[in-house]
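Please find the structures below.
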Structure 1
Amino acid sequence: MTTATAIPASTATAVSLPRNTNQALGIGQFAVDFMSGKLGKPDQSVLDRTVMFHTDSVLCGLSAIALKTNAPTLLRAEAAEYPKANGVPVFGSTQKVAPEKAIVANSSAVREWDSNGTNFGYNPKLGHTAGEFGHNDFYPVAIAAAQLADGGAGRDGAFALRGMIAIDEIRGRLAEVFSLKSYKIDHVVHGAIASAAVYGAMLGATPEQIESAIGMTVAHYIPWRAIRAGKQLSDSKGASAAISTEVAILAMQRSMRGFLGPRDIFRNPESMFRQFEKTSGDSPFDLVLSHSGSDFAVMGMHFKLGLYEHQSAGALQGLLTLIEKNPGILANPDAIKTIKIVAYEPAFGIIGDPAKRDPKTRQSADHSMVYIVGTLLRKAIEAAKKLGNPTLGKHNDAYWKSLMLSPYDYDPTSIKNPATRAIMAKMEFAHGGSEYDRRYPDGIPTSLVITMNDGTSFDSGLVMYPAGHARNTTANLKDILLHKAKLLGALSMSDFDRVIARFNDLAQLSKADLAKLYDFAIETRDGYE
């Protein structure tokens with residue numbers, strides 16, 4: 001449970017919602033004031049970073065559609081069965097469908113690869129360090145709402161971008177103060193609450209209507225982490241955020257039509273929040289929401305530089321650093337005896353689960369530490385052999401780009417790759433104990449040691465802030481992300497550079513441009529699923 005913190009009064013940069021207030025109504029008021037422009041002026045750095053996260057998420061989604069992954073394909077087909085004249089399109093289409101159906105399809109595609117942005121719920125400045133996960137899965141909500149705003153006339157890209165910032169702020173700050181995973185509740189609840197609030201605010205809902213929708217979302221639609229449990233994971237894992245967002249939008253639509261949901265849901269004695277964290281009547285947490293300046297939740301969120309579970313980023317950085325500094329490892333890979341990875345909880349428990357030493361599906365492989373690291377090392381060995389040189393670049397950025405894990409590294413053939421499996425058999429995964437645990441979620445504390453047959457050992461040392469992490473200062477993030485965008489874009493269409501530029505220009509798009517944001521063709525490919 002997050003300890004009580006002295007919360008300042010509302011300031012020039014933030015709104016405070018203390019635990020003894022109606023926070024659901026407060027979130028509604030914040031969303032309305034922020035989206036109306038009555039409150040808030042984010043710095044350019046916040047706008048720029050949000051655009052980067054949005055572009056990254058869209059390219060993840062387009063490539064998942066192009067490779068015919070199951071859930072996005074199914075949900076796009078489902079959306080087509082709900083045509084609506086005053087609706088919105090799905091990715092790569094001009095057909096207008098029911099907003100909640102477009103949102104569930106687009107959010108599912110964005111999340112399918114598990115390769116878009118991540119937050120760790122960590123704000124030491126306020127003592128809000130609950131450490132809940134979350135991902136940038138919810139931007140389709142802001143696009144749909146902007147396209148529908150002003151009675152269907154639509155708004156521009158700047159308005160959509162403001163909505164994205166608001167969604168990330170609400171869900172990101174909730175992740176800092178309440179750990180859903182501690183109670184086996186799926187982390188997407190925070191995003192669903194934010195989606196309901198911001199969708200309503202962008203379409204003219206009152207704070208009271210937003211409060212009602214948040215109440216419905218929390219009272220009716222709480223997903224358990226059963227979604228993510230089991231030896232081999234299912235479509236539900238990747239589509240969890242999308243499905244919870246769909247019902248949040250439905251709740252908001254019903255509220256705007258007059259349906260009255262539970263009020264004051266964070267203090268409701270029978271709600272999920274107070275059932276798990278007992279209080280004498282207050283909410284279990286205080287909440288602070290930024291509206292101006294640079295201290296927004298999105299600034300502490302992290303990029304994935306390829307396809308991998310975010311808990312493995314420290315190990316990937318450790319491996320890349322080792323082979324860059326010790327190219328002899330790649331020159332003589334048969335001499336590798338053991339590879340030992342030491343990490344923190346929850347990484348040890350989630351992606352170090354012994355059941356995931358033998359993944360058989362993509363959803364399990366991308367949550368298997370030994371598979372992820374084994375695949376990267378196998379690719380490095382193959383690249384060195386092909387080049388005839390174990391040195392793969394002049395800077396660590398070049399290693400990230402040349403070895404970037406792509407969707408094809410998780411296809412059925414790759415999952416069975418005997419070379420990868422041989423490397424996996426040499427790997428050990430250990431829990432680092434309190435010395436590692438106390439450093440998370442500030443960083444991703446991980447170390448990796450490769451021991452050769454002759455007894456020589458190569459130690460990465462403790463990795464805290466791998467490339468892509470919000471506190472990493474060494475990697476050229478924009479350059480690596482551009483490589484990732486092009487890698488995924490090339491899987492989706494021939495003119496991917498034009499589409500990437502369109503999304504990077506989001507803040508400058510007119511309302512006419514925003515209405516046609518998804519007007520491009522996605523080129524599907526056979527042979528993946």
Structure 2
Amino acid sequence: MWLVTPEQMQELDRRTIHDANIPGTTLMERAGAGVVTHLLQHAGSPKGKNVVVFCGKGNNGGDGLVIARLLLAKGARLKVLLMAPYQELSKDAKTMYRRLTKKTKPSHILVRPSQNIVESLAQDAHILIDGLLGTGLSSSLRDPYTTVIQAINASRAYTVAIDIPSGLDSATGAIWGTAVKADLTVTFGCPKIGLYVGEAIDQVGHIEVVDIGIPDEYVQDLNPQTQLLTHELIRPLIPPRRASAHKGTFGHVGIVAGSQGKAGAPALAALGALRVGTGLVTVGTPQSVAPIVESKLLEVMTMALPETPEHLLGVESYSALTPFCRNKSALAFGPGLGVSHSTTRLLSQLLPELDAPCVLDADALNNLASDPKVLSTMKQPPVLTPHPGEMARLVSLASSQTINEDRIGVARTFATTHRVILVLKGANTVIAHPHGQIAICPTGNPGMASAGMGDVLTGMIAGLLAQGLPSWDAARTGAYLHGLAGDLAAMAIGEPGLIASDVISAIPHALLQLLFEDKENMST
């Protein structure tokens with residue numbers, strides 16, 4: 001599913017109305033009907049409930065007027081609060097206003113209500129509909145919108161945002177002073193990029209997308225560069241399992257990781273690789289750490305490597321790592337590796353020589369932060385999986401906050417500059433291709449903000465590489481499956497207390513859901 005900027009969405013609307021000859025009022029009716037459908041699915045029947053619909057003067061408000069009319073027909077106790085008089089409404093919004101007034105009493109529609117009325121109605125409501133502002137917002141809000149949004153957010157009512165919560169920038173996800181905090185956001189045509197990044201992540205609630213009839217070829221004509229990962233996109237990428245297969249069929253992952261006090265990291269990565277379907281996994285780790293790693297793993301092989309006096313992997317292990325790497329289908333470097341000058345020298349010498357596809361994570365990235373140019377010398381573009389702190393070190397920025405302010409821009413620039421596939425972890429993980437394409441992963445939850453989750457992801461991506469997926473597909477599939485496994489684990493035991501091993505256990509269930517949910521739906 002493609003994500004678009006507000007300018008691209010405006011062009012899609014224009015072409016649909018003028019080239020496809022679909023009237024704007026028809027699009028508005030479809031949008032309103034879609035919101036009502038998803039509202040019923042998420043919040044139940046509105047019959048007998050107090051519903052307040054907030055409408056601005058633009059087409060977002062017009063959508064709200066459609067929704068008001070449809071909810072009235074379903075028995076809602078309705079109030080419509082218009083922020084502008086009829087004369088100031090957009091052309092299509094005026095049409096929807098006239099259609100609504102044929103179905104309701106004048107007392108149900110309040111124009112420019114006072115603050116006291118707004119606050120009172122919001123407090124007594126069961127459902128609030130935000131149709132104040134659309135996707136074109138580009139400056140800080142002022143009253144009366146600020147006051148109305150504060151009243152909406154102070155209410156306990158179930159809040160639905162039309163297209164995007166009012167106050168959010170639909171391109172960047174930034175908040176323009178204040179913004180509606182929605183339980184459900186129903187967006188139209190193509191989802192807007194700003195719904196999935198920045199501060200918007202905490203404001204949008206559950207996101208649903210309504211098809212309002214924009215032709216697919218119009219979307220393709222935009223040459224979109226940002227996609228939202230979905231079941232439908234990821235399912236065909238899962239490596240098939242032939243009946244005649246054996247363990248060698250599904251590849252051999254080599255994981256170079258671990259140091260004293262961090263033996264769990266390579267173990268988690270190894271189990272992530274196995275659970276995603278890899279046939280064989282071998283962990284190369286310092287000789288003093290190898291017995292600890294081996295004691296944690298029954299199905300994984302280990303190789304004890306020469307170590308530095310500080311018990312880290314350094315140039316001393318180069319001669320042993322060269323043959324170790326040579327017969328692997330895919331390699332992963334970094335979890336728990338430790339940082340030292342000798343480790344940096346090892347990676348700088350070894351990585352450009354490797355033929356197998358690689359994942360670089362954690363301390364592999366921290367070691368290379370002083371000279372990331374090594375990345376562009378590798379024979380295959382590596383997959384990098386930094387969290388925002390590691391990303392900040394790679395690009396010599398002060399903090400992870402700076403990274404999070406422009407996750408897409410930072411990821412795209414680094415990926416294209418250094419010829420890598422970048423998986424920038426965090427809420428709605430951003431995946432960037434060396435040619436500039438972006439994928440956003442909507443799976444995952446706050447329970448996954450705990451130690452070891454990144455190690456599992458590293459192993460999963462390496463395991464998919466070993467099974468033959470191209471690096472771009474492995475990165476997208478690994479991130480999506482990782483988040484989906486976390487979501488399934490959270491559904492079973494809750495988000496608080498979720499740990500990395502819970503996600504590892506849920507990986508097979510995530511694969512089952514992806515591969516067989518359609519068949520299950522057909523059988524029921």
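By the measure distance in nm of label points 7 Å out along Cα→Cβ at positions 217 and 465, tell me the structure among 1, 2 with the highest figure. Each step should come with its number before you reach the end.
Details: 1: 3.2; 2: 4.1.
Biggest value here belongs to 2.
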Checklist entry - Between structures 1, 2, where is mean count of other Cβ atoms within 10 Å over residues 17-24 highest? => result 1
Checklist outcome for this item: Re relative contact order in percent (Cα under 8 Å, 6 or more apart): value 22 computed from one entry in 1, 2; matching entry is structure 1
Checklist outcome for this item: Cα extents along the principal axes in Å gets 83, 52, 45 when computed on, of labels 1, 2, structure 2
Checklist entry - 1, 2: which one has FRET efficiency 1/(1 + (r/R0)^6) of positions 321 and 481 (r between Cβ atoms, R0 = 25 Å, to 0.05), as calculated, at 0.80? => result 1
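Since every read-out is calculated from the coordinates, none of them should be taken as a lab result. Since we're looking at a predicted model, the values are computed, not measured. Cβ atoms are built from the backbone, for glycine too; each structure is taken alone.
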